[in-house]
Structure P
Amino acid sequence: MSKMKIIYCIHSTCNSGGMERVLSNKVNYLANVPNYEIIIITTEQRGRPHFYKISSKVKCIDLGIDYSETINDGVLVKIFKSVIKYYKHKSKLKEVLISLRADIVVSMFNNDVSFLYKIKDGSKKVLEIHFCREFRLLAERKGILRMIDLYKTYSNDRLVRKYDSFVVLTEEDKHNWKNNDNITVIYNSFWENGGAISRLNNKNILSIGRFSHQKNFELLIDLWKEISTLHPDWCLTIIGSGDFSQILQRIKRYSLESSVRILPPTDSINNFYCESSIYLMTSRYEGFPMVLVEAQNFGLPIISVDCKCGPKEIINDGIDGFLIANGDNSGFVNKVSQLMKNDKMRIDFGKMAKVNSIKFSEEKIMHQWISLFEGIIISA
């Protein structure tokens, strides 16, 4: 049997984001499947190490495009440089793909999404998105940026139909992509933690994510101000990357320095899940929040805002956590307080969280990916 050669295209693997974690989990699993050859092609790696461990069996190629180089340029200069980098990217990726002759090439909805399907290298093209369809609009940018976001959102409806298969993360988001018959829903899986589980007896609450408009940590701190007044012996730990200066200002304004700590991303995240008793999420929007699946796998009850998309397909409201309607801040505070005070409820929810996390197991999810890949090849 000839090898199945699969290529993943992503900006880089040196960041601590959910997409990078998901990719590392996938390629490490597939690299151990008999007769599978896995390659990652990046544009921004610049010799930096992988943030998450990637198997030595996986070949990595960097094209040296570096779109991020334009981040501090003015608008006109940025547009000019980006156009040059776009065509350089298209040319170099085409050259590499023709030489590698893969069976399947996967775009993770980065800069290659607009041209990958046009490259005639003999491979089938798969597109996977790690956000919800309306993520650009939900970012709530203003003026000309809003017009650009509207254009890109609606042009994507046509673009995704160009791929042999388009994979979204939730049933909720699938319904947002109308009139597309190439859509498949595959959830992200949790990473194996060796059976580690929280005892739920530490008075610590956890939240993880980038410090960005999307994650809405401002709301979490506002809520924590009320929660900590009711339960001054509990602490909140936030782990994330990015600029957290505004969050620090908010913490100082509310005099919460003794009950809130902010930490950078770590490869020892297991310890923080195990040492926490509740997980909180206040995001404005998501694609499929990996942190909720991971929290469930460690047996943590979750309280989350019911944002688009993902929380309602992970949390079983009133069974392993609570879903809170957008804007219901008092309801959020009340549910957190309820879990803090009620040890039995917290433990019962944690047990159910662990049980319900099975549907996101690596074996289950990766079997779906393998079936998708092999089905595409067989139908060719």
Structure Q
Amino acid sequence: MDADLIIVGGGCAGLSLAAQLAAPSVANQARPPLRTLILEPRHTYQNDRTWCGWRGAPHLFTGCISTSWSRWTVSCRGNSVTNGDGAQPYDCIPADRFYAAGLRAISDAPGITLLPGEAVTTLTTQADHVAVTTASGTLRARIVVDTRPPLPQANDGLLQSFAGLEVETETPCFDPAVVGLMAFLPGGGDRISFLYTLPFSRTRALLELTWMQAGPPERPQFGDVAALLRDRLGCGFTVLRRESGCLPMQPASRAAQAPGRILRMGIAGGALRPATGYGFATIQAQAKHLAATLAQGPDAARGWQAPRLPAWTRRMDRLFLRVLRRHPERAPQLFTTLFRRCPAAPLVRFLSGTGGLGDAARVALSLPPGPFLRELAW
């Protein structure tokens, strides 16, 4: 056997799991340490993305937070709603900090080896192991954790596509105290279009043009972002960095998973919150839960499934997505109304997946009932 555990993918989910396995609280439970291989198709890591969300429980990468905001805004047609919650600030973790911390955590961990440039082609379950095929050959492990995200498909939800530019402007343009969650753009047609702004200083910010729509997706291009910024900023700017992506915003199906040796984690394991697109905090919770299970031995994790959000939260997400999918033109009104009417604390807890029934009730009562009642009656 080549390994006890193979992690397919060394991105956010894969490195988070490996870092948890290397953490003393888990590593000291596993005797002997799990022989772990991480197969990552990249040869090198780049500062290629940014993870943001409201602060929840502490995790291994809390020290990677580069910027935090206690206030945020949602705007449409010149009308804006600004709110905030000092108890749960909105945090930003850039990829370079995350990757550096993850690689540092596993660098001296006994039994954990990163194999860059190894793209997995097939996974085949055998009686007592999984055969993992790459261009370099076949490896065998007792358990495989597959963190590769599925191909983006809208199904009964939406796809969130974005292209972003981190820029330095010639003159001050940004308020570094307020993050712009959604500045809705006119003329979206059958898609929901908005600008997302992370201001790092008065002259530096990451701005992402974001489209939410049913598939197949038409993705914004970096040229679209540059043109929008030239029109909106009214001054020259230098592009420091680019990032783009596509996230599936759809109800996660609970795939029937009999006790088996191939586990799914990250977006493939339902970490992405379908109604918001946030997933980093959930990935950290998944990694911690799975690592503790694996510490009991590889076979203890057979058939492991990630914890799920409460059923009522999943139903609310599904209904909200159905309304947005059928009536994308209503999105600006729905989001601005929600952020205006709902107090910050329960709204943040609900959006973060940490709220209770009372928070869900406050969210539901803050939204106009008509579109949702009509959708239920459809």
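A short reminder: the numbers here are calculations on the coordinates, not readings from a lab. These numbers were taken from a predicted model, which means no experiment stands behind them. Cβ atoms are built from the backbone, for glycine too; each structure is taken alone.
Comparing FRET efficiency 1/(1 + (r/R0)^6) of positions 144 and 200 (r between Cβ atoms, R0 = 35 Å, to 0.05) across P, Q, which structure shows the greatest value? Display every interim value, and only then the final one.
Values: P: 0.10; Q: 0.35.
Biggest value here belongs to Q.
When Cα Rg over 2.2 N^0.38 Å, for residues 88-207 alone is calculated for each of structures P, Q, structure Q comes out greatest.
Name the one structure among P, Q that FRET efficiency 1/(1 + (r/R0)^6) of positions 32 and 224 (r between Cβ atoms, R0 = 41 Å, to 0.05) of 0.20 was derived from.
Clearly, the read-out refers to Q.
Structures P, Q were shown, and FRET efficiency 1/(1 + (r/R0)^6) of positions 16 and 72 (r between Cβ atoms, R0 = 25 Å, to 0.05) at 0.70 was computed from P. Starting from the value -12000: which structure in P, Q was helix-only ellipticity at 222 nm (-39500 (n - 2.57) for each DSSP H run of 4 or more, over all residues; to 500) calculated from? Answer by label: P.
Ranked by FRET efficiency 1/(1 + (r/R0)^6) of positions 128 and 240 (r between Cβ atoms, R0 = 30 Å, to 0.05), structures P, Q are led by P, which has the greatest value. If relative contact order in percent (Cα under 8 Å, 6 or more apart) is calculated from each of P, Q, which structure is the one that comes out at 20? Source structure: Q.
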